[in-house]
Structure I
Amino acid sequence: MNPLVPPGVYAPQEDTELLAGALSDEPLPQGAEVLDVGTGTGALALEAARRGLRVTAVDVSRRAVWAARLNAVRAGLPVRIRHGNLFDPVRGESFDLILANPPYVPAPDGSGRPPHGAARAWDAGDDGRLVVDRICREAPDLLRPGGVLLLVQSALSGPDLTVRCLRSSGLKAAVTRRRRIPFGPVLRGRERWLRERGLLPAAEDKEELVVVRAELPV
């Protein structure tokens, strides 16, 4: 069943599919606790719930929260869905797995203000790390021993830096999946700016997506 995608809610795309593949590789027992941050339509949360996992989903967009709740009802799957900014609604809780498909596209807005509307799903500051860095800082405190963070991002926003940041927090981290895809409408619209910034080589005509896997040692 395809999820309903209201206007202004991020539709599942190649990054969602890549992260879903990484989720399928994780040998989690039934009843394991999973957190899906930036859930959007709830597509990844529902994938986890189908495996018998106990899933909490969070999104800063009220429209996305509404969509995720509706999609969970349509699928007949129990998912706890909360409105809030990243980890704020789950402070004090811990999880066996955290899924994160955050905004990660560099954005040519020098105002320093957070993006608004639908752009919150992809715009992430001039280096694409506005939310990724916060996840790197805060996710380790929400993982149980042996717990895993799976994060998808673009190669344009520094996956090597993500790996280093997570390792500095004591996690074992590495890029475990890669996929090259044609530019979508957002990247096509700012291709010239990305090349001028040196974030996109002159001959590059595709975007690389990666999944970073980080595990808290037991």
Structure II
Amino acid sequence: MPGRLFLTASLSGVADFLGVDATGVAPDPPRFNMAPGEQVLTCPPDRTLTQMRWGMIPVGRVNARGRPVMETIVNARSETVFSKSAFDGVTRALVPANGWYEWTGEKRKKTAWRIARRDGRLLAFAAIFDVWNGPGGVRLPQVATVTCPPSGDVKHIHDRMGVLLDPDQFPIWLGDDTEAAASLMRPYPDGSLLVETATGVDWTAP
């Protein structure tokens, strides 16, 4: 649902895929292991490209004592993303990637899986974002990917997957019509994704 992301396409390739202008955006080197808490390339509704922290501290959410909740949400469930109070006031966005990783098996004996489009094209994860205002005037743009039940391609490795969007759906997801955007939160078509064991990546499995 994604546990880690990878983005190896060039900045110009990402910009062409998303239909945005990347002028003035500093390119990243290929990133083979993007973990929650790190900066990820994000496309908000103004169709720019910017870096945001992957993982949201819900803005304005407090516990029974009135203290801010500091729990970080990396993946937001499609079933509740438009109704849960933790997501009040968030804005929709896209997170581009070449694919993502999942793990199966017991601790210390996990198998890592690499998931990408079968045709090698980029993926766009449906996401939500806002800006967290921290102590001392800190302002932190933060993003969470949106998940849904798995497609037939990935259900054998996880019971959730990221909501994946095609270019003709980008304007709907980034637009103002919440009902239309909600209709996009469904599993990606079966047969579109390639799932294979991942080797040669430097990581510590979550």
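Kindly point out which one of I, II the value 19 was derived from, the read-out being relative contact order in percent (Cα under 8 Å, 6 or more apart).
Details: I: 19; II: 22.
Computing relative contact order in percent (Cα under 8 Å, 6 or more apart) on every structure in I, II gives 19 only for I.
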(message) Tell me which structure, out of I, II, gives -2000 once helix-only ellipticity at 222 nm (-39500 (n - 2.57) for each DSSP H run of 4 or more, over all residues; to 500) is calculated.
(response) II
(message) Suppose distance in nm of label points 7 Å out along Cα→Cβ at positions 157 and 181 works out to 1.3; of I, II, which structure was it derived from?
(response) I
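Every number here is computed from the coordinates shown, using simple stated rules; none is lab data. Note that this is a predicted model, so its numbers are computed, not measured. Cβ atoms are built from the backbone, for glycine too; each structure is taken alone.
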